[in-house]
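Taken together, the values in this text are just the output of simple stated rules run on the coordinates, not laboratory data. All of these numbers come straight from a predicted model, not from anything done at the bench. Cβ atoms are built from the backbone, for glycine too; each structure is taken alone.
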Structure I
Amino acid sequence: MSRGGAFLLPRAVLLAPGVGLIAAFLFVPIVLTVWLSFHAWSTQTPFGAARFVGLDNFADLFGPISVGRDFRGAFANTAIYAVLSIALILPLSVALGLLIHQSRALGRGALRAVLFSTYIVPSLAVALVWSKLYSPTEGPYDQILGWFGLPGPDWLSSPNTALVSLVLLNVWQQTGYFTVLAVAGLTQIPATVYEAATLDGADRWQAFAHVTLPLLRRTLLFSSVIALINAVQVFEPVALITQGGPVGSTNVLTYHIRRVGVERAQGGLGSAMAVMLLLGLIVTVAVLFAAARDRSAR
């Protein structure tokens, strides 16, 4: 055996356990889900009982029947939830990152720890606490608004505010993590760039707009992708607080897939929904990267 072959063999042996685990717990479920999406299958029966139906499941998702209407509503709710979350998380994380990154800011280490701690709190605990915060009788939000003579909104009981309320919960939990990413990106910007901008007569806002933001582009792209993935996976707040209501206003895709695939035992239809969610996520991420490359080329 050549020296190169002797070197590659141990490397393959070292990679085998990790690759095997990834294949067992990632690739195999994905392939199985795609396969089931073309079959009529009940989760109460073995895989061998699945009956091939071709594209019928996907036709139902985009058809005029209630299955299609519910799926499209859940898809729209998921898209709105993701867009609002990203639109709030990214600016907040950059603003807090700038605050922490300033060398003269007092207690920035403690602030960083406090912000990041919200991300490591279990989602179950966050959902339970926020359900109390939104309570119309004992919740502090309505009480604070009452001090100013303002009526509290129906946070979770109105279709107009329920989804936004869950978005605010997500922003509170996720912003700390993305603030850490923003700080990491800011530390990679050389101080000499800001010195050159100051010599050219740029003030703080101009330096932020023409130096900081362009040099944070890759960090913001990475943060956008991670925030998008986290947003489309939302499940615990919906399952524990709203159960998809009121009137389906918080019925996001992950919760809807669980309802169809597990509660209704329509495994084939639920698998088709999961495939569409995966395809939508892949297309959106591809568009984000394409837009970033196009902007960099300009």
Structure II
Amino acid sequence: MTRRIRSSSGALAQRLRAAAGVLLVSSVGMASAQAPAPGNTVVARLGEVTVGQDEVEKLLQALPEAERAAVKADRATLDGWLRQRLLSEAVLRDARAKGWADRPDVKAKIDAATREISARIVSTSYLESVSQVPAGFPSDAEIKTAYEQGKTGFNLPAAYRVAQIFLATPDRDAAAVAKVREEAGKLARQARAGDFAAVARASSQDRRSAERGGEVDTLPLARVLPELRDTVAKLKPGQVSEPVQAEAGFHVVKLLDVQPARTATLDEVKPQLQAALRQQRQQQLVQAYLAQVAPATNLSIDAAALDAAIKKTN
């Protein structure tokens, strides 16, 4: 991240490419131009190939909430995805216009891929049908038992409720950085002597936290920017730090509260336990089915024949 105290946790571009795989670029027909659907604003265009607003919305909705928020703030990654989608569709249209899909070798590959995907869909969906977990599983008693057995693994680290005043350093010029440092020091003194929240609202350049009087969140140290971790850990509730320089600028941090390390309660981990137990039961049902349909005693491998096949590929 650029201006927030919390640290980034994923490869956004990779996640974006993965989510984009389920979407289709809106494009015109081969014979004539096709207008975008009513109400679907065109976000990007390459000739007659378009990406509509609804495609972008579907892409973002397919992402986990945290990744979605990060992608929204990362226009370069989103712009890159749009360009890639348009270019891919343009290449596909050009290939089809030249009859490439009718070549015997290409048709053979398409047919093979279709058979493989069809077989995978049939077998996977059937396996899901024979390994359905009952709706009432697990029971509250089973969840409680799992919680007690795994309690030592449900430890939560200390969490720090922090607020900040952030000033960006737009360039690496030493004089400019020194000027921002001086301004951050001035704001730190004002915040100590007066109302930190008021100073943050008036002067912090991180709009989201500034609107909340500088408050960022309650975070474990692992989610705090590395440059700020030592500072946050050493502060006592109510204390305001000196300006700390990070990659994007200077942070003046106030520690509002500390939640000590503790064991998560049953209610806090119940959804995750329920999902884990259901997944575990489904795997047990899958294994039971496979043992029935393909008993281990009926399976054999001819080592000599396998060796011969391997040698022929050299």
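Things to note:
- Taking Cα Rg over 2.2 N^0.38 Å as the criterion, the highest value among I, II goes to II.
- Of the structures I, II, the one that 26.2, 65 was derived from, the read-out being Rg and Dmax of the Cα atoms in Å, for residues 68-171 alone: II
- Relative contact order in percent (Cα under 8 Å, 6 or more apart) - structure with the largest value, from I, II: I
- Given -21500 for helix-only ellipticity at 222 nm (-39500 (n - 2.57) for each DSSP H run of 4 or more, over all residues; to 500), calculated: source structure among I, II: I
- Structure (I, II) behind the derived value 11.9 of mean count of other Cβ atoms within 10 Å over residues 196-203: I
- Structures I, II, by mean count of other Cβ atoms within 10 Å over residues 132-139: label with the highest value: I
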